[in-house]
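Each structure below is given as structure tokens.
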Structure I
Amino acid sequence: MGSIEIPNCSGSIVYKTISDFIDFPNHEQKLWWHSTAPMFAEMLRVAGYDLHSQYKILGIFLNHVIPFLGVYPTRINNRWLSILTRYGTPFELSLNCSQSLVRYTYEPINSATGTVKDPFNTHSIWDALDRLMPLQKGIDLEFFKHLKQDLTVDDQDSAYLLENNLVGGQIRTQNKLALDLKGGNFVLKTYIYPALKALATGKSIKTLMFDSVYRLCRQNPSLEAPLRALEDPVSRSIYWN
């Protein structure tokens, strides 16, 4: 089994207090907590989050995010490799210094990720959202549902990619979530990677993206002007074609 050394910043009273009362459901989640929470707690403290917010944020992370980080990375285990970091780990902390705002990003992973049930990790994000939605008022998934349907593979696409051996070393991450932490609340954001959908459909990434957002413009006309402003410079870029 993997082991960890607790970082020096583990002096955080919030991290230590929570740790004293955790009954971890498995060893993987224990490793994730003790390798990430000390730094997380210290960042919250240094950024000036009040004590109540620190406990709330770390409690949400422990109970609703860590269960979706999958196998703890070691040199020998077989695990899902995420685009999120250079080492393929599915979690990253960051700090906006000018605003003293802590955020974290993760690619939700579950037991089906990378298996025949979900070879390209299409579905686990819905389970993660089910956990987050009741915790924060005002989350609207309308745009996300539209873009996810258009820009990530479904089961039929997945079967086609596998049967024709089209993926190979292609990055398999399709979507991930980010939480901007504002006081004890969070703003939920998402990242979508259409590369696999482009492979499955034979369309360029640019075509997939712009066609999808133009369809959104029918119900949201305010999106059209900024979208048209983007289209020309993006069209001139070799990467997107």
Structure II
Amino acid sequence: MPVGFNRELCKKEHNTLRIELNNLKNCQVTFLTFSVAATGVLLGLIKIFSSSNYEIFFLAPLTILLPAWSVFLDKAKTISRIVGYYRIIEGLILDKISVNKFVGWENALQIFRDNEPIEMYIKKEAIKKLREKPRFENNQTSFGRLKAFSPFRDYLTLVNCIFLCLSVLCMMPAIIFALVNVKSLNANHFIIALVSIIFISTFVHNSITLRDLLCGKHAYEVNEHFWRYILEVETHEDEIESS
């Protein structure tokens, strides 16, 4: 073990990070449930109280859905980063690995950020190995890679579909209205066009983030690989071979 390694501190960090992970997951659930509930309420009110040209008001829930969708996936990135470090801590507690740079979570996080310029260079090998696993062998398309093969991946994919479906549900009445009345352009058409651009941009950005969470630079395994590099982790098998 490195000089300054403290097993009790390690166990304390293990418990602290577990609490942090639970808080982040609860935050995700809150964003999801609030978004779904708020969308339902707003759509109901719009249908009840709007008399004419109410289709444009169906865009209102997107002011909640799109930011919540992005924040949800951003929280997932944070969770993945913590889980990668958490696995290192578990290895230390179980005495399966040695860490040459055990500096505590906050200091390690700073090292992580300092190494972000070379992040993709280090993670490239781990991403390649992840995508070469059996679950990706038979389908190398982007859609195939988004298929879920674990509870975490199922969860992310399902939530992403919920946000997407709700957003499309809000967009469709306005788009249909714009197409039907295309010959009589007015301010509503420009609002619909602007919101459509924002929706498409958000969808593309979040789709890339989801892909990276499932089989890219934000995946659990890839973040763990990066943590192993910057903390100089050695397994006991490596130590035996070197001796």
Structure III
Amino acid sequence: MSRLLQRRACFEATSVAFSQVAIERTKGSKPFMANKPRYAAGALSGGANWNFNVSHEGKYVCIATEPAMVCGVDVAAPEAHRGGKKRGIDENLNMMKGQLTNSEMFTIQSARPDEQRMEDLFRRFWSLKEAFTKARGDGLGFEFSRCDFALGEMVTGSNGQPVQLATVKVDGKPLPQWRFFIQDMSEGHWISVARGPPTDIIDAHGRFKSTFGESLTAAQIVEELDRPEPSWSLKRPVDLIADDMQEKYLKIVS
């Protein structure tokens, strides 16, 4: 499903034939469209930097796209919707304490004895860390303890939906050119999206960076950072396959 989402998003953003979309990965395993045209049709700022990121856990497979800034996304599902051994919040915190900062741990522990609230906060922090490193393309070598997140205010997204903001410090230094948006989907699934400057991309071989267009001015960066976050759209599997295959697909599954 993730591959279909990627291919469909690339097709709709660039008009490159569905079957011709070429998706590659950076050394840090960040997916990107290798044959993206110079400008993506219909995107903001001309779409010169159009890129995407994907995540899946629990009930959802999701994709986030950005026309100018680099993006990362992560969905964090509650234990009840995750595969494998089910763990309580204390076991999770003990396992991951080396990856959580003191302030993040304090925020989670402050919710005690409400374990459901504690797990909820833990998932939000974890999805933020994942979204940030996936946006940059760090890969597995980046220590999550280096990024210290603070949950912020609730705002209204571009479609009227509630969105929680967050900020980050890396190695103790604030990153004002990054924005983080958290949305509650259903049944405790939290999806975090990171939006940041293309100059922060980690791309050892340069293939992903080469798909980007012109550099953004300081004013353009501020405009993109302040753009309200859209709501999520639910898609059926049939919506993701090539248009000329949809009728055949529906006959097979009917």
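Throughout, read-outs are computed from the coordinates displayed, never taken from laboratory work. The structure displayed is predicted, hence computed values, not measured ones.
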* Taking Cα Rg over 2.2 N^0.38 Å for each of I, II, III, which is largest? -> II
* **Which of I, II, III yields 35 [relative contact order in percent (Cα under 8 Å, 6 or more apart), calculated]** => II
* Assign the value -25500, calculated as helix-only ellipticity at 222 nm (-39500 (n - 2.57) for each DSSP H run of 4 or more, over all residues; to 500), to the correct structure from I, II, III. => II
* Asked: Computing Rg and Dmax of the Cα atoms in Å, for residues 23-118 alone gives 14.4, 45 for which of I, II, III?
  -> I
* Work out mean projected area of the Cα convex hull in nm², for residues 167-206 alone for each of structures I, II, III, then name the structure with the largest result. => III
